[in-house]
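Q: Below you'll find the structures, each written out as structure tokens.
Any read-out appearing in this document is the output of simple, stated calculations on the displayed coordinates, not a laboratory observation. The shown structure was predicted, so the numbers you read here are calculated from the model rather than taken from an experiment. Cβ atoms are built from the backbone, for glycine too; each structure is taken alone.
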Structure I
Amino acid sequence: MLLCLAVVAAGIGLRQIDRLHFARRRPRTANVARLIALQRAHANNVTPLVLLVGQWVQITGWWMLASHGPWAAAAAAVGVAAAFRHLQEISHFAVHGVLARTARANLLLAETFAHLPLGLGPVVLRRRRHVRDHHPHATEAGVDPNLAELHQAGLQPGAGRLRLTLALVHPLTRGGLRATASGLATNMLRSSVRTGRTAAVAVVLAAAYLAGGWAGLVWGMLVPRLLLYPQLAWLSLLVEHTWFDAERRTGTAAWVEAGRCLRLYPRNRALAHLAAATWLPYGDLHHYAHSAHPSVRWNYLPALERHLGEPHFTPASLLLGPGSVARRHFTALQAATPASAPRPAPAT
């Protein structure tokens with residue numbers, strides 16, 4: 001077991017190389033122009049590669065640990081699911097072109113270390129869907145593909161408490177699991193490069209088995225990929241925006257996004273650090289700053305957020321309490337009022 005934990009620790013250590021590289025001369029707060037200039041000065045193709053290798057070294061350690069009893073298997077399942085979320089977010093920044101220095105490196109790293117082994121669709125399609133369709137049209141019904149996913153899960157106007165509760169754990173339901181499996185099948189079997197994508201997933205499954213036996217395969221790969229990782233990704237989607245009662249605004253990017261974004265755990269450092277280490281990694285906790293300026297790498301989003309201030313909704317909790325994200329979504333769906341006209345930006 002000590003060897004397994006050592007491998008996990010080695011993976012975590014490798015990941016810090018990229019973090020420390022981009023931490024040099026980073027200000028506590030700054031405007032977007034200053035941060036992008038610093039980001040470009042530090043941009044490279046090597047530390048992102050080491051970061052992604054570190055993620056897979058860490059995953060290998062979890063696979064090895066899975067064979068050491070039921071508690072170890074449970075820990076491995078959670079650890080691998082969180083690592084898959086990390087890979088998803090790292091590749092998200094590659095989609096925006098800010099993971100590595102060159103466009104080719106961004107595409108290659110995202111495909112090789114995230115999309116292919118996890119059975120995700122081609123990066124170019126994700127870029128089109130995310131950058132072109134989602135970002136300019138976030139929370140807009142009939143346009144935003146992310147909002148369409150929430151609607152398909154049952155988060156429709158008038159949804160009751162039971163429907164909301166089931167929607168919060170949608171990937172763990174029969175319908176959610178069917179959607180996950182269908183998406184995997186589509187990505188691997190119907191893609192123009194299905195042989196390569198299917199082979200990549202097969203290699204990862206084989207590696208999990210070789211590292212941890214059947215426990216490594218089941219608890220280190222199948223359970224995280226089919227259940228836990230989709231659930232973590234789903235929760236992150238729910239806390240990106242005030243999906244069902246966003247304020248329609250015109251003006252600067254920061255003003256527009258402040259009306260439709262939220263910032264979870266703004267004053268609870270313990271929960272914020274826990275979320276950033278698990279289900280809201282690599283800048284996902286700072287989604288308002290990212291939405292306002294998508295070309296900023298995750299390392300600089302906290303400094304940008306301090307410069308921009310907070311969006312209009314800063315919930316202290318995800319599920320419980322009158323100010324929680326879940327309560328806000330429920331109230332908005334119950335009200336089911338038409339979207340208001342865009343509000344102009346304040347005079348400066």
Structure II
Amino acid sequence: MPDQREPAALSDDYARFGLERDVVREWEDGARTDDRAGSYEWWYFDAHLDDGAKVVVVFMNKDLGAASSPLSPQLRLNLELPDGTTSNHTIAIPAAQWSAASGHTDVRMGPDNRFQGENLREYRIQASAGTLRVDFTLTSEVPAWRPATGHMLFGANRDLEFDWLPSVPQGSVRGSYTIDGVRHETTGVGYHDHNWGNVGLQKILNDWYWGRGQAGPYTVIASFITSAQKYGFAEIPIFMLARDGRIIGDDPAKMTFERHGVYTDAKTGKPVASIVRYTYVDDDDRYVVTFDRERDLVRNPLTKDLPWLKRTAARLMRFDGAYLRFAGVLTIEHHKDGRLVEEFTEDAIWELMYFGHARVTSPAPSSRP
């Protein structure tokens with residue numbers, strides 16, 4: 001039976017975690033685990049570049065669902081070129097070549113990969129995989145933020161954690177990417193967050209939609225997390241909206257989430273919404289944030305990158321997690337007293353992560369390749 005007595009919840013117990021309510025400190029973006037079995041951690045960066053390219057870089061101390069494993073670092077590096085060509089890499093790094101500082105952001109994976117930050121203001125991200133190399137500087141334009149404490153708690157003792165810190169909700173990007181020996185200097189808009197926890201995500205979560213973006217003077221981070229069946233499929237909404245670099249809304253109780261145009265993805269077998277919409281109502285102000293899918297960037301079963309033996313074991317355990325990343329249009333509308341007063345659109349990237357089985361819903365979604 002689902003554990004209805006202790007559903008999943010976003011904690012607001014600041015004293016427990018040694019946090020301040022309205023201030024994020026530099027140490028919070030340093031290492032929050034000791035890399036041992038029973039924990040995981042990763043630092044994430046993405047950017048929309050002015051030449052039309054898009055890049056994602058993730059420094060991970062182990063695979064997403066492998067909290068019980070010893071230190072086994074992975075580098076994920078994805079690039080979409082302006083013509084739509086993609087270059088996606090996931091490479092293993094020897095454990096002896098991994099280090100992560102605890103008081104500030106300084107993560108190293110071998111001689112060529114480094115994720116370094118200073119005072120939550122400026123970061124340098126350098127990474128190489130195959131014929132692809134990126135070297136970017138990210139400068140914050142919206143202050144570091146977290147949803148309450150950033151700690152999502154599970155279990156009767158509230159000791160199972162999934163933790164999240166959006167260290168740079170939006171920042172300016174400058175630097176270069178080099179592919180097949182050709183270097184491209186560019187600028188753009190970027191984002192960085194930091195995740196860690198002490199339990200395999202497949203044990204506590206069923207799925208999440210997550211997206212971020214910038215349109216006009218607005219910056220948004222929006223997520224809708226559904227916990228595992230054991231926790232009654234409890235929903236954890238997360239939302240942050242900033243205007244001109246100042247946060248104007250982040251109360252999840254004021255947000256509603258909608259899925260539209262749901263179809264079944266043929267490669268992963270997962271139901272996917274063509275449109276996801278977050279509506280935030282604060283007195284007479286209503287903000288409508290819509291992500292409208294145009295194309296897929298990634299459609300991968302989570303077992304795809306596992307070695308043969310682990311992949312076989314995962315299938316025998318009926319694990320069928322999947323990761324999908326989309327590109328499309330972000331629209332942000334501001335309604336005042338029922339009247340549309342502002343509307344802005346921009347390109348965006350967002351994702352759907354599945355750790356559990358697709359839930360049976362009615363009516364059945366249509367299939368799309």
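Q: I have 0.05 for FRET efficiency 1/(1 + (r/R0)^6) of positions 228 and 252 (r between Cβ atoms, R0 = 25 Å, to 0.05), calculated from one of the structures I, II. Which structure is it?
A: Matching structure: I.
Q: Then there is this: With helix-only ellipticity at 222 nm (-39500 (n - 2.57) for each DSSP H run of 4 or more, over all residues; to 500) derived from the coordinates and found to be -18000, which of I, II does the value describe?
A: I
Q: Which structure, out of I, II, was distance in nm of label points 7 Å out along Cα→Cβ at positions 92 and 260 derived from, given a value of 1.6? Let's see the in-between values first.
A: Working: I: 1.6; II: 4.5.
Computed on structure I.
Q: Going by mean count of other Cβ atoms within 10 Å over residues 156-163, which of structures I, II comes out largest?
A: Top value of mean count of other Cβ atoms within 10 Å over residues 156-163 goes to structure II.
Q: Kindly point out which one of I, II the value 14 was derived from, the read-out being relative contact order in percent (Cα under 8 Å, 6 or more apart).
A: II
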